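Rule-based calculations on the coordinates, nothing more; no lab input. The structure displayed is predicted, hence computed values, not measured ones. Cβ atoms are built from the backbone, for glycine too; each structure is taken alone.
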Structure 1
């Protein structure tokens, strides 16, 4: 083992966890030391592939190893105490989105990370994608005049099959999951909205799910949501998301309307047009999820190895803004009234972070 590399382990070996491992294996700053999953055979097969130790107990991995980096892909209902234990052992932690199940849990993670002087970040790979980076640059250069409307949409095909129902049953439980399509599928697009336009002043939300029985719907997480946001007196935004029946690719779209132009960004395209429906300048990007994850992990590694020269992107504290917006949306859905993310941040004695 190269002692100059960051000793690294991964909790959770589902598709996202495998993506993390594939990206880490391509980056020279990391040395994969251990992997863990509750599926014993999956952990063993993965460990053989990457020539490292395997565990089917997250707690044992934390106790038996002294790591530089812990990458977390496992759902929080089965590993939240293990993340806290890792922070107390001064492991730097990168967690796949969302940051937490609730705003309160998010604040506790951030507090522990800061108390132990470690790097704690949330994986928002869209920040490293070409199309959304082009959108951000266009906005920062002030080339879009008098922004008045932002729209975002997220379409998430539901996976079918008995295996998925068995392994993902926790997603329907509000206590285990914390939320549904808004928290688990819209986290990165909410991050984009806040990253580019700041934390909204007010949030109003409606959500529902496909359960046939009205009483049953109270005990299931949402699979459809509409969130309206007021950023300023002159800028409003709207997010519509659904986890629908069927299979296919996820669809994500962000549109920004200004007096002179309309900007449209997806994961692969950035379009600049003058009027709705009018063909405009179109730029295509080939950044796939693996490419974006590599860039994200490189940033995380360099923020640890050379912190004076490399600012950590998407820190845990920064992501408290995202969690405050999501918490406000869920609160609004219950009260039927607009809610203020700033009030939630203030109650927790957290100042909004300017990104």
Structure 2
């Protein structure tokens, strides 16, 4: 899977830009606030219809422009497809080969990718919400059906919370049973994904940080689902919710379920958020992203596109070198933003393109 061309119109601070990337390494270089990350964001939107920066639609459109338009040409399994996304304040419209997309499944999977940005580092010490958001995004990249499961759960949760806020018991049992059923499906899918990623992470982390260290990721839930059937998870979640009904009515919200679950990151048996250095936290998240890549490659038969937003400058010299050596061995297409080529270990990479960016303009390739 390779992105062979992208055309950007009226997107953030980029009025017009066209980029024909190298099939391996692409380095987007420029000072801060010039538009480097905007280019990565446009690529990510073409694959997912979402921004990795939690932006509103209106924030994605150049000031004064009626809409933004992103077009990409992707080669996968020898076939080239044109995918495009029109963005207005009121919503987005997607097209594949110039035909409107009716079903999400017809759009997702044309351009799979993994993104690593400075915000990802903050999830290690941040609130559980950030880790859940990462987890849901990672699962969805390899399983487009996960979105429907996720939406169903949160729709039921919203209705149940509305009842709790009003202090009403009539009908609460119905919503509780529906929430337990939808929540069990969500927990099962999350647990299964994390178990696979954990196995991959354990093998990848020593290659980035050096031998002798063990990295572990696990899913933390009040309903430990490992080894349980879907029916058993549902039964335990239902029992827990019913036991908390009085307290939930007093507080006006649902107190248990996958919307309150978390990820735990361990390094050498210790919690990463309390005992890991900044370098170790960066290496851990980077290895986590590499595990995502392996997961998607196993899932789709092709490696995804990797987007790195100024992350190589966040690693020390040894980790930077180890990471670049890892990437050299892969067959994926990589986009890296940086303020200076000195931040990237390019030794041994004889196949890359460099694209300078200044004030929202893509300058002549060097």
Structure 3
């Protein structure tokens, strides 16, 4: 049995499913230690709070508590997710690297954009963070690169960034996020108008303004498309675009299955779990080249890519698909092979092999 301790600023379902599966594989469910049980910004975006048994890092005496816990669990595998989400976890990570031999990170790429991760428009703090990130991560690299057992790098960009700050390539394991599929998927929609869906927060980073511009261009061309938008935030009216409210957390695949194509026009997205949710529903994805999970499209041919921030390129891509049903059908067929590789259990086997020092070839992207 291998004991697993997972340190998270906030535990979310797209992390928990894989970590639970990993714990089952290693012989014991993980101990989850979190900095907080909830986050107002994520709550507004509709994220579900995890109902697993969680241990909350205390607000007072947290340093002594963490050191005692690390000493007790020195022989465990410690996995840190997004330590920058809470400053205390940076300190705990550095202590763990000194005290425990098996410390792993699960890390998305950091953004070089000033656009906020959650709000409508960038703040002065967002701009300062974007300016400081390169120097901050170089320092971070010097602190972790000699002792960290490995980094599960979410998407190719994260792998390149960790190599750039000095983490040996042999310790960087390409990775992603994984969620279970729905119990049942409806049959694909009938041919005719290309039915396109967007799911996500209506904020600049998600590229919703680019989608609105592309929709207007498609309407002007008379392209046979209809675009439905689901998500919280301020909706931008545009021809061929309609807002359909929100989708309950965990219900995305079932709803997306009613469409021909999912569109992900993000200006920056470390991964974008909605790509997984579409693929496991058998729906091709049109994603920007700044969407981490879009790397799977390049390998498996289950969608198309376009330049982020270019609504004309997005419109051209969607218009081409609207005029080529056979291509859409081929993309849909390609989703089925990839879907079998996107389960939390498959990801857990991949993680377990890396932790055991026997890494497997990455099955998701090049």
*Identify the structure, out of 1, 2, 3, from whose coordinates distance in nm of label points 7 Å out along Cα→Cβ at positions 137 and 169 was calculated to give 4.3.*
2
*Of the structures 1, 2, 3, report the one carrying the highest value of distance in nm of label points 7 Å out along Cα→Cβ at positions 249 and 273.*
2
*Given that Rg and Dmax of the Cα atoms in Å, for residues 105-200 alone, derived from a single structure, equals 17.5, 51, which label among 1, 2, 3 identifies that structure?*
1
*Out of 1, 2, 3, choose the structure whose coordinates give relative contact order in percent (Cα under 8 Å, 6 or more apart) equal to 15 when calculated.*
3
